Structure P
Amino acid sequence: MSPSSRSIVVPGYEGRAARVPAGAALTITDLEGCQIGDLFVLCAADPAERLSPAVTRLVNFTPFPRVGERFYSNRRRALLLLEEDASPGPHDMTFAPCDREIYAELGAGNDHPNCRDNFFKAIAALGIAVDAHPDPVNVFQNTPIGADGHYTIGVTQTRPGDWVRFRAECDLVVVLTACSVDIPFEGVQPNGGRSTPLRLDIG
């Protein structure tokens with residue numbers, strides 16, 4: 001194992017940030033199962049360049065990259081390769097991170113943990129200041145579009161130990177948050193009613 005290899009546990013309801021060198025693998029593992037992870041990706045050299053789901057969809061012409069395809073930045077540069085997927089999927093690349101406002105609307109109060117705030121907390125811990133968050137890659141999120149054109153909210157299908165692996169195409173800063181959803185959406189508990197830990201392995 002490379003001396004720069006490391007393993008980071010992201011507790012439920014929290015986020016963690018890390019610097020990832022070009023060529024390194026990023027493996028996200030669902031430790032307990034049924035947990036969505038929001039993965040935010042920025043270029044280390046210039047955080048204003050960040051992963052763009054819209055550009056990624058345009059280049060690949062798919063809603064989400066397939067194994068062997070890449071994720072692209074807002075400047076159309078390849079940032080990540082989807083190298084291997086040992087989860088049942090599906091994944092999402094259309095939803096914004098959960099925020100305080102959505103939990104307030106659902107009756108959970110104004111200070112519920114959320115992925116947007118957790119992104120800013122995590123990246124600040126690396127000494128990086130940004131004005132806005134990138135749109136995330138929502139790994140393990142089960143929200144397909146139904147025949148009527150609306151999203152279907154499904155329970156996350158991962159089991160303990162399921163994982164997905166990416167490869168960094170350039171030096172990156174990544175933030176992984178364990179999605180804080182613990183209340184029903186349309187009668188469905190996407191995370192099974194609580195937020196549980198994920199692990200991020202780099203190297």
Structure Q
Amino acid sequence: MLFDFTYNEIEYNSKSFYSEKSSRFVSYAFKVNNVSDVKLRLQNIRKLEKSANHYCYAYVLKHDQSDFRMNDDGEPSSTAGKQIYNVIKKFNLTNIIVIVVRYFGGTKLGISGLIRCYRSCATLAINNSKIINKKIIDLIEINFKIEHINSVMKIIKNENLKIKEQKISTTSKIILETPRKKVDEILEKLNSNHKLEANIL
């Protein structure tokens with residue numbers, strides 16, 4: 001799968017404009033982490049662009065792009081939301097919502113015209129940001145007795161791993177952040193030491 005080890009996001013939010021036959025389009029690309037973020041962005045744009053006729057959008061969430069939705073908001077079916085979604089997919093992006101707002105100028109654009117406008121305006125918004133590639137980070141939990149802490153710390157240091165959480169006592173626990181690409185390798189090293197117990201969270 002494309003997103004086994006890495007994924008693409010926009011680095012910062014962006015905005016763009018597009019016009020055709022007196023219709024004016026304003027597009028926004030926002031970084032989002034969950035559906036609550038999506039709803040908040042939509043609410044804010046509806047308030048900001050309160051005179052607009054349509055608020056069309058698509059969003060994609062999660063590393064594997066499995067959580068997504070598109071909305072035509074009254075435009076003919078598949079002329080707006082689907083076009084925005086296709087642009088997001090073209091750039092292989094996730095954790096993003098693109099909203100394209102339309103102010104109707106009095107002249108109908110037709111199906112092909114609407115498709116072109118929504119696709120173009122969404123593309124402009126993404127082009128006005130910067131796409132960054134990020135590693136997927138998984139969490140590994142290690143459980144061990146305090147007398148084995150040196151073994152644990154040696155592996156952490158050698159593999160340059162980041163400790164997210166730790167509880168050091170008679171029975172200790174450390175949670176590590178590990179790039180997905182290295183998870184199997186790290187688990188094998190940890191579990192090959194029979195004094196340690198390591199699992200992916």
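Rule-based calculations on the coordinates, nothing more; no lab input. None of the values given here were measured: they were computed from a predicted structure. Cβ atoms are built from the backbone, for glycine too; each structure is taken alone.
So relative contact order in percent (Cα under 8 Å, 6 or more apart), computed for just one structure, reads 25; which one of P, Q is that?
Q
Of the structures labelled P, Q, which one yields 3.4 when distance in nm of label points 7 Å out along Cα→Cβ at positions 73 and 177 is computed from its coordinates? Walk me through the numbers on the way to the answer.
Working: P: 2.3; Q: 3.4.
Checking each candidate, the match is Q.
Suppose you compute Rg/Rh (Cα atoms, Kirkwood Rh), for residues 105-184 alone for every structure in P, Q: which one lands on 1.47? If you can, show how the numbers build up before the last one.
Working: P: 1.00; Q: 1.47.
Checking each candidate, the match is Q.
Identify the structure, out of P, Q, from whose coordinates distance in nm of label points 7 Å out along Cα→Cβ at positions 145 and 169 was calculated to give 1.7. Before the final figure, lay out the partial values.
Numbers: P: 2.3; Q: 1.7.
Label of the originating structure: Q.
Out of P, Q, which one gives -9500 for helix-only ellipticity at 222 nm (-39500 (n - 2.57) for each DSSP H run of 4 or more, over all residues; to 500) as computed from the coordinates? Mind dumping the intermediate values first?
On the way: P: -3000; Q: -9500.
It traces back to Q.
Consider the structures P, Q: one of them gives 1.28 for Cα Rg over 2.2 N^0.38 Å, for residues 41-128 alone as calculated from the coordinates. Say which.
P
The value 1.19 for Rg/Rh (Cα atoms, Kirkwood Rh) was derived from one model only; which of P, Q is it?
On the way: P: 0.94; Q: 1.19.
Of the structures listed, the value fits Q.
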